[in-house]
Structure 1
Amino acid sequence: MPPESSLKTILSGPFSFTARPEPVAGDLRMSWGIAILLLSLRSSRGKKGSFQKLQFLAHAVRIAEGRDDVRALLRGDLRPSDISVRVEPWLNRAVAFAHALKLVSVDRGKSISLTDKGATVANAIASDKGVLSEERTFLFEVAPKLTEVLVTKIWRMEDLH
């Protein structure tokens, strides 16, 4: 069959389309990003954290392997140089949106803290056991143990003794 006639057959034949939802990665959903940001801050000492700490948590929380690596680091089974660390672009967007919604305050571009309104929203997210269960468990376990000194060592890939 010549190419023109097979094209005519395809184009003139019956055609149906069924709409199906397209999955969108969590890190592209602002509701997910803001929720992770708020849970990270709620779990951190003083309900605040540096951009470095939040970036580290944002990267680690995304997948089970990242969460397991951080737990192993805190147990002393891994060194900081064994951990993958990267900047997550979605976190900056989440901070910008959360700041615009008055859920967080930004101190001189260096640290983020929960506002009263943000703490209320974070508490609501934390109390809903049906959402973000793995992420919530990880953040509640790990964030309080991550001091700024430890986070700096992780980003610099220094050995912990």
Structure 2
Amino acid sequence: MMQFGFSYVGAAFLVALFVPNLIWARHPPDGYDPSGENRVLRALERIGQVAVTGLTLFAADTNPRPWSALSWFLAAAVLLMIAYEACWVRYFRSSRTLSDFYRSAVGVPVPLATLPVTSFVLLGIYGESWPVVAAAVVLGVGHLGIHLRHAADTRN
């Protein structure tokens, strides 16, 4: 059962997620056009974004507690979020084209979409907060669906 209360871990994950996205939104790559996105995927993405933001911020059980087997999920979530930030650094240091934006990392397709979604799923598992996991899965279906399509269009 999810325990409601402020999650400073959730807040840190959200800051790590939002800061590079806000920078990117001010200067998206030339040719980026969201107008043709699938409406169902876009709706799932938006629902997932709102749910992940709210639930992660107020899922107190995602805050650190004594080490247990579940702590490995928190460690993995943190590592994936660090990898996500590294992918942003790689993108911002590049020529900032669509190909740079969708470039895979260590075999992970569209890492700027895949890594944070997976990180939030793992954070939810760590906190045994199944609403966070469900919200991240909904977000993943929409967000990954949209960006895998954009990446395929970019390659073609």
Structure 3
Amino acid sequence: MTEETPRGMILVVNGPNLNLLGTREPEKYGTDTLMDVERLCAEAAAAHGLEVHCVQSNHEGEIIDAIHAARGTALGLVINAGAYTHTSVAIRDAITAAQLPTVEVHITNVHAREPFRHHSYLSDIAKAVIAGAGVLGYRFGIDYLADLTDTRLPVQV
């Protein structure tokens, strides 16, 4: 029995402070760690015959570099840009330039939080936005991108 070759890769990007998941404000963000999130993403992707490449950085330029590197190689992007969601035109421009179908994820419901968190520089260029579903939002994002990019589906004539 041979192992099936993955049909592609999804980039999962986590922004500032997400390395502190599990210990940072667990009443808001839960007790799952970033390692738990990455494991969840790998399992969700594998269920669709995909791989994930996970990146976390507290530095805007590293996030941009990861998105640029995925251009032409990844099937899609799941991004929780953290606070950069509300401030970074540069990350928005990187996503636009990479031309990847993108799902924006937030662990908490940002619309039920402080007013400055209600605006996103990413939402209008994302294919989907998932907020308030906890870490399951990552799985939902991967499921969505897997369905969106499924090249194994028969072509409708």
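Just so it is clear, none of the values below were taken in a lab; they were calculated from the coordinates. All values reported here derive from a predicted model rather than from experimental measurement. Cβ atoms are built from the backbone, for glycine too; each structure is taken alone.
Here helix-only ellipticity at 222 nm (-39500 (n - 2.57) for each DSSP H run of 4 or more, over all residues; to 500) has been calculated and equals -9500, so which of 1, 2, 3 was it run on? Going label by label, the one that fits is 3. Of structures 1, 2, 3, the largest value of relative contact order in percent (Cα under 8 Å, 6 or more apart) belongs to 2.
So distance in nm of label points 7 Å out along Cα→Cβ at positions 49 and 81, computed for just one structure, reads 3.3; which one of 1, 2, 3 is that? Mind showing how you got there, number by number?
Details: 1: 2.6; 2: 1.9; 3: 3.3.
Computing distance in nm of label points 7 Å out along Cα→Cβ at positions 49 and 81 on every structure in 1, 2, 3 gives 3.3 only for 3.
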